[in-house]
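Below you'll find a set of structures to go through.
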Structure 1
Amino acid sequence: MPTLIDMRRICLIFLQLFICYALSEAAPDSVLIKKMEAIARDVAKAYAPDKRTEIFTLISDSSGVFSLETTCKNAAMSFIKSVKAKNLDTPISIRLLPDTSLSEYVFGLVNVSVGNIRTQPKNAAEMASQALLGWQMDILKKQGGYYLIRTPDGYIGWMDNAAVSLKSKADIDNWNEKKRLIFIEDYGHAYSEANKQSQRVSDLVLGNILTYKGEKDGFYAALFPDGREGFIEKELMAEYSNWKKNTVASAASIIKIAKRMIGVPYLWGGTSIKGVDCSGFTKTAYFMNGLVIPRDASQQVLVGEPVDILTNDELDITKALKNLKAGDLLFFAGGAHRTPNARVTHVALYMGEGQFIHSAGKVRINSMLNNDPNYDDFQSRTVVAARRYLGSIGNEGVKRVN
């Protein structure tokens with residue numbers, strides 16, 4: 001007769017065998033996962049190589065069901081076609097963004113003076129960029145208290161839902177047809193009445209856009225995207241259509257805006273006069289001259305006309321002084337003695353005569369000439385490229401404000 005201890009041992013063995021069997025049945029096929037991931041990598045490389053501007057994410061759950069989320073319809077179609085070509089018989093759930101749960105509200109307008117765009121849908125996440133009041137965005141999906149948005153320059157990130165006013169296509173068309181105003185001073189406020197002593201409605205910064213409602217006692221009455229009304233001193237605003245028509249991008253005008261930001265603190269992800277990172281600084285200088293350029297330095301270096309400033313993969317000062325023009329962008333790699341194919345980590349705006357202005361600690365002017373008192377940043381960084389945008393307006397990556 002088996003003892004009680006023997007019976008417990010037998011039961012324990014059967015239980016272990018059952019668990020192993022259950023786990024083996026539930027575990028997804030690792031070979032299949034690797035094949036699907038390989039296809040996903042190839043498709044992403046072809047259709048969504050930059051995660052900052054396109055989403056292409058494949059995940060599999062514990063039962064081996066695959067889910068694909070993407071902003072690119074062609075990428076989804078290519079993925080399905082490739083899976084079928086490999087004779088991989090597995091269920092795939094496709095989620096094409098914008099998400100259908102948004103219904104018709106797949107557009108949005110920034111509702112605060114400066115909206116922070118984060119890498120994840122949480123307040124503690126890294127700030128990747130910013131968008132200004134009145135900027136139109138694509139709304140891709142909602143998660144918790146955040147919207148996944150895409151800015152006019154194609155940058156994707158998460159914005160707090162309090163900073164966004166959702167709009168339908170009809171709403172956006174109505175907004176764009178209205179008479180609009182753009183804030184042209186560095187800082188200011190909208191007030192509840194045509195009186196600077198009245199209650200403040202919001203702060204305002206350079207580049208903010210609102211719609212016109214009327215005028216009173218030297219103030220514009222303006223409407224925010226969420227319907228709030230505010231009064232703003234007329235001399236601080238310009239009619240948007242006139243500003244756009246009269247704004248002619250030139251080296252002098254771009255540098256003029258850049259100089260207005262001297263002393264503004266460096267802010268990672270910043271693209272407003274409240275604080276800017278290096279590429280946010282160049283982006284703002286161009287935007288206030290009616291041009292939209294890519295967001296990050298590593299994106300900015302890919303567009304525009306190349307300017308020859310290197311000899312044997314090193315900065316040639318004589319060549320640079322000869323070929324560079326005011327308004328060109330200089331691109332740097334971190335560290336000294338880097339090659340031209342090194343990763344671009346910094347960008348500056350060339351002013352002429354060896355001088356450049358950039359955001360490094362704060363917005364400041366430095367020189368590439370080692371006998372100048374403001375010679376700096378050439379010990380810690382390497383110039384690897386230069387680009388000219390003013391001759392490339394209308395080409396990919398350099399477009400006029402819509």
Structure 2
Amino acid sequence: MIVREEYLNKLKLLKDKNIIKIVTGIRRCGKSTLLLQFKDWLIEHGISESQIILINFEDLEYEDLTDYKSLYKYIKDRVKKNIKTYIFLDEIQNVDKFPKVLDSLQLNKDVDLYVTGSNAYMLSSEIATLISGRYIQIEMLPLSFKEYCIAKGGFEDRITRYTEYLLSSSFPYALKLDYNPNIIRDYLESIYNTIVIKDIMNRKQITDSMMLQSVLKFIFDNVGNPFSTKKIADTMTSNGRKIDSKTVEKYLIALKESYIIYQAKRYDIKGKQYLKTLDKYYVVDIGLRYMLLGKKSMDAGHILENVVYLELLRRGYDVYIGKVDSFEVDFVAQNEDGNHYYQVALTVRDEATLYREIRPLQMLSDDYPKVMLTLDDDPARDIEGIKIINARDWLLGFMKGYKIL
């Protein structure tokens with residue numbers, strides 16, 4: 001079992017805090033395992049098993065509890081007065097009117113409540129209103145490159161490890177499939193089909209599965225490219241599958257809510273304003289992209305960009321595409337310390353390519369950190385305050401004298 005220390009530590013810090021802990025993320029990214037790991041940690045630190053209630057709503061054993069009144073009664077009957085009870089509700093979106101249950105349980109001072117869900121719809125505005133100010137969301141992703149390397153036994157031969165990481169998938173269970181391409185493909189197909197059919201088509205009442213998959217293939221094939229809903233609609237129509245922009249927008253919302261894709265909006269760095277056009281999209285797992293498009297669609301530069309984008313999310317940043325005059329900064333990563341700027345390129349060993357890539361960073365007059373990430377296996381260096389760093393080292397936290405950004 002892979003210990004997800006980053007997420008586990010967040011739960012430890014929130015233990016006994018009077019707030020609902022909601023862990024969200026794509027199916028099979030490790031949410032259920034995280035709850036089990038936290039349960040084990042609680043027991044190791046003196047909590048009795050009798051104080052823990054764990055319910056997985058995808059287990060047929062608990063089907064009767066998907067009725068919210070039945071669930072509330074089941075839990076209420078098992079919570080003892082003046083003894084803390086730790087309640088884990090896994091895949092809560094399967095429970096009808098679940099916010100009513102969470103709202104009522106959270107009022108009980110003897111309850112510490114942890115919840116997981118595989119669809120952002122569960123935190124849509126109308127639902128969030130019912131538990132507003134009473135929950136904290138922990139967004140979970142599949143394995144980072146560092147977690148993958150640790151699970152595989154270490155950081156040696158990082159170049160090979162990186163290729164394996166992309167091809168074999170970052171979903172935790174894929175590690176148990178012994179790098180068997182056919183079995184991994186079947187596993188990824190099962191995840192994909194569950195998301196498309198169960199999480200999107202059934203929930204959103206979408207009937208045209210071929211059109212939905214065509215839109216998703218377009219996004220997967222254009223990772224890191226800016227485009228609009230009109231661009232997708234025009235492309236689909238020119239390929240003989242007529243669709244309008246409003247339907248594309250509906251599909252994009254559903255795909256984002258299922259966590260299979262992520263949207264990066266644009267930010268005008270000099271004007272300090274968020275832009276409303278030409279967003280970019282990234283896929284939650286490169287293995288899924290290969291499964292859907294085939295390995296011929298390598299596009300290694302944009303794939304590296306995708307990996308860096310997800311890693312910035314893992315590190316807690318809000319991530320945007322930067323605009324500075326007519327130039328683009330690949331990522332503006334924002335947190336409480338301000339902006340961090342990142343450019344991503346496959347190689348910058350050619351001098352003309354290097355200066356073309358760092359030009360947008362040179363145009364920025366502020367003192368926030370500026371980083372150029374590349375797969376060139378060269379020592380880190382500095383050009384006019386811009387750090388040129390190997391992307392694999394950055395992903396692993398090996399910065400050779402530089403502070404991790």
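Each reported figure results from applying straightforward, stated rules to the coordinates on display, with no laboratory input. Values in this document were obtained by computation on a predicted structure and should not be read as measured data. Cβ atoms are built from the backbone, for glycine too; each structure is taken alone.
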If helix-only ellipticity at 222 nm (-39500 (n - 2.57) for each DSSP H run of 4 or more, over all residues; to 500) is computed and equals -7500, the structure in 1, 2: 1
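Please state which of the structures 1, 2 yields 57, 30, 26 when Cα extents along the principal axes in Å, for residues 175-310 alone is computed from it.
Checking each candidate, the match is 1.
With Rg/Rh (Cα atoms, Kirkwood Rh) computed per structure, which member of 1, 2 shows the largest figure? Let's see the in-between values first.
Numbers: 1: 1.11; 2: 0.98.
Structure 1 gives the largest value of Rg/Rh (Cα atoms, Kirkwood Rh) among 1, 2.
Of structures 1, 2, which gives 5.1 when distance in nm of label points 7 Å out along Cα→Cβ at positions 47 and 383 is computed from the coordinates? It would help to have the intermediate numbers written out before the result.
On the way: 1: 4.2; 2: 5.1.
Structure of origin is 2.
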Structures 1, 2, by mean count of other Cβ atoms within 10 Å over residues 39-46: label with the highest value: 1
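Among 1, 2, considering only distance in nm of label points 7 Å out along Cα→Cβ at positions 119 and 191, which has the greatest calculated value? List each step's numbers first, then the result.
Numbers: 1: 4.3; 2: 1.9.
Largest one: structure 1.
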Among 1, 2, which structure scores highest (criterion: distance in nm of label points 7 Å out along Cα→Cβ at positions 135 and 151): 2
